[in-house]
Structure I
Amino acid sequence: MTTTTPSTLEVKPDWLRRLWERMTASYGHAWVSANGVTPQRDDGSLTIAGQTWATVIADLDGNQVAAGLKACVLSGREFPPKPGQFRLLCLGDPSEAEVLAELNAVNTQRSPFARLVWQRIDSYAWRHATPERREAMVRTAYAWATEYRSHGGRLPPDPVAEIGVDAPAPKVFTPEVANAEIDRIAAMLAGQAVGGAQ
C-alpha cells in the first residue's frame, strides 16, 4: 500500500491545514465526519481525504483557493462541497443553474464557462426544446464541462468580435415626400400594367 509522506505537504505546507481549519469552521461536524479532524495521520503522512484534497488544490494558486473558500462561506450550504465541486468554486466557474440562465438569456455575452458548456449542446435541438429538455441538455453538457475542467481543461478564448450587420439609418419622410413617392410608385406600376397588356 502506498502512503503519502510528509514531503507531499511541502508543495503547499499551510494550504491544506488552512483549508481544513476553514472548512471545519464553516461546516463543523459535516466536514469532520466526511474528511476527518486533520488531513494528516500521527506519522505526518496524509490521510486518504488529505491526499484527495491535496490533489484538488495542487495546481491552484492562493487566490484561487481563497476564492473557493469564500464561495463556500457565501453559498450558505449546510454541507461541504465535494473535492471536485470545491475545485470548480476555486476556478470561479458558474453553477449549473447560472449556466442555464445564461444560455436562456437572449442577446447577452456568455461567460467562458457557459461557452464551454454550449460547445456540447446541439443549437438546433436547443431552439426547439422545452424548458425541461433544455435543463437536461445543460445538465449533461455541464457534467462534461466540469469533468473537463477538473482535469485541467482550459476555457474557450473570448470572442474576437461579434458578428453583426449595421442596419442603415431609417429614412424619415415628410407627408409631401411620402405622397410624391407613392405617386412615383403608382406611375411605375401603371406602366407595368400597360406594358403587360400590350
Structure II
Amino acid sequence: MKISLLVRGVIKDNAVLGIAIGVCPVLALTRTRQEGLAIGLAMVMVMFFGNLTVSIFKKYAVGGFKIPFFMLTAALYASLAETYFRFYHPALYPNLGIFLPLLAVNCLVMWRMDESAVRSSAFRSALDGLGYGFGFLLAVFLISLVRDFLGTGALLGWPLFGPEFRATPILFFLSPAGGFLVLGLLIALYRKFINSGKL
C-alpha cells in the first residue's frame, strides 16, 4: 500500500508525462540538469511538507478559505526553498527566476492538496506529496538531460561529441520551442510504455 502510493505518483500517474499538469516550470527550467534538479527538488519539498501541513490542519481548509489556505501553505515552503537556493546556491538562484515563488500557486501542488491532503491521513498525504513530487523531479531531470545533451553535446557534463559539434551545438533544444518538442516526445514515449503495460 505504501509503495503503491509512491509508485502511482512517480510512474503510473506522472504529473508531467502522464497528465501534463504543472508544466510551466518544466519548460522554463530544463535547459540544464542543474536547473532541472533544482526546481524538481524544490517541488518535492513543497509537495511533501505542503500536503503534510494541510492534512494536519485540514479542519481549517473549509469553504472560501480552502484555496487561500492551500496557497499560504505552499507559499511558506516555496519561500523556504527560495531562501535555500539564494544563500546556498547563489550562482544557480538567478536562473530559477520567478518560478520558485510561483510553486506556491502551481496547479500540481493545488491539485494534490485538494485531492489528497484534505481527504486522507497525514501519513498518506505525505506519501502522496512525496510520490508526485518525485514524479515531477524524475520528469524534469529526464527532460533537462535530453535538452542539455542535444543543446551542448554533453551528458552529465561529459562531452560525447567532437569539438566541431560543441562549437556549433543545436541551440534550438535550449529554446522554449525545443523544450516543447522534447516534452512532447517524452510524453509520447511514456504513453506508449504505459499502454503496452511495461510501466
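What follows is calculated from the coordinates using simple rules that are stated; it is not laboratory data. Quick caveat, the model's predicted, so the values are computed rather than measured. Cβ atoms are built from the backbone, for glycine too; each structure is taken alone.
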Quiz item: Thinking of I, II, which structure, once helix-only ellipticity at 222 nm (-39500 (n - 2.57) for each DSSP H run of 4 or more, over all residues; to 500) is computed, gives back -18000?
Solution: I
Quiz item: Suppose you compute log10 I(q)/I(0) by the Debye sum over Cα atoms at q = 0.08 Å⁻¹ for every structure in I, II: which one lands on -0.47?
Solution: I
Quiz prompt | Computed 1.8 for distance in nm of label points 7 Å out along Cα→Cβ at positions 16 and 64 - originating structure among I, II | solution = I
Quiz item: Where is mean count of other Cβ atoms within 10 Å over residues 88-95 largest, in which of I, II?
Solution: I
Quiz prompt | Among I, II, which structure scores highest (criterion: mean count of other Cβ atoms within 10 Å over residues 72-79) | solution = II
Quiz item: In terms of relative contact order in percent (Cα under 8 Å, 6 or more apart), which of structures I, II is highest?
Solution: II
